[in-house]
1. Tell me which structure, out of P, Q, gives 24.5 once mean count of other Cβ atoms within 10 Å over residues 105-112 is calculated.
2. With mean count of other Cβ atoms within 10 Å over residues 17-24 as the yardstick, tell me which of P, Q scores highest.
3. Identify the structure, out of P, Q, from whose coordinates FRET efficiency 1/(1 + (r/R0)^6) of positions 65 and 113 (r between Cβ atoms, R0 = 35 Å, to 0.05) was calculated to give 0.95.
4. Distance in nm of label points 7 Å out along Cα→Cβ at positions 41 and 129 computed as 3.0: which structure among P, Q?
5. Computing distance in nm of label points 7 Å out along Cα→Cβ at positions 1 and 33 for each of P, Q, which one ends up highest?
Structure P
Amino acid sequence: MEASFSTATTSKGQYPRNNRKWIVFSGRSNVGKSSLINSLLAKKNLARTSSTPGRTQTINFYDVGDRWTFVDLPGYGFARAPLRIREQWGPMIEEFLQVADAVKLALLVVDVRHQPTAQDQLMRDYLREHQRTLEVVATKIDKISRNRRVRHLKTVQETLNVPRVVPYSATRGDGKRELWKIIREV
């Protein structure tokens, strides 16, 4: 699928104006949002990744075919970024979610190895409050045994009180077909 970086922004006046459906990737720092985007699009370095939490510091837009724009939000929680930058992320994300009418799907990305945090629950509540279609994606499933996956996925589902969780591995592509099906149905 054809995909390219569009723009990086920090305020609503800079959002792209297009007729695409926006798919938003939200979650804590270092859960694999950018890796998920790269995996879905089969592009190794389209979205910048790092093992350092807080690499994504702006709202990054990627044009995907002629139908979608993927939006990579800065992660919340711990990040190795200057305090003045981190303090801007909350209001920047909040403004985006309030005014971006093109958002058709919000993916709440969590690391399956860790129980969702209060911040994840707050993001879920915020997305619901702003009437965003929400799906939860549990990344890094390849990093735990098959026996533990079921238990961990159930914990994620129960903690976030959602009808389903899409298990995903950016390195192996597990869950890719299911997630594309959800995106296409939007």
Structure Q
Amino acid sequence: MRIREARFLKSALNPAQYPRDGRPEFAFVGRSNVGKSTLLNTLLGRKGLAKTSSTPGKTQTVNFFDINDKVRFVDLPGYGYAKVPKTLKEQWNRVMTGYLRERKPLRLAIALVDARHKPTESDHHMLDLLDEAAVPVLVVATKIDKVKRSQRQRHLAQVRETLELDEEALVLPFSSVTGEGARALWRVIDDLL
């Protein structure tokens, strides 16, 4: 897809605030600080469109981005470690779970894991939730540029094994620094459109 226009549309905390026009949506999920907002900015070629921070927990709402008045990207709050009150984490969890289970325009959940580390129990739970909700999933291993080339296949195999993915399931390596994986991710998105 050629990006003519990419803009922040709105933040929401409940379904009544979500866009209602039925445009296809692609949701980005993952642990706090795995690089969801950075990946979004890289894909859209717009530095700073999705707010990023080195502090986990920056994304606190469901954030909708409109692309070419045709499709939406949805940046969801991270799960796992974030320096926020427990009640806020619980609210994020309810909002995110509700969105993933009930959102009709959702075409694909792009589940981000950090390529440098073994996926966590939270990552596994997220994939279980998406499977239960019958949402198609693409696993993207972020920060691949920080893994030595000689170690990449081992790290990607660890992601596949830990998350108990089928042999044919795609695990896409991605780097916001080098752009590696961006074209492949766009191909998947275009195919679903």
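Every number here is computed from the coordinates shown, using simple stated rules; none is lab data. Quick caveat: nothing in here was measured; it's all calculated off a predicted structure. Cβ atoms are built from the backbone, for glycine too; each structure is taken alone.
1. Numbers: P: 24.5; Q: 21.6.
Of the structures listed, the value fits P.
2. Details: P: 16.8; Q: 12.6.
For this comparison of mean count of other Cβ atoms within 10 Å over residues 17-24, the top structure is P.
3. Q
4. P
5. Once distance in nm of label points 7 Å out along Cα→Cβ at positions 1 and 33 is tallied for P, Q, the winner is Q.
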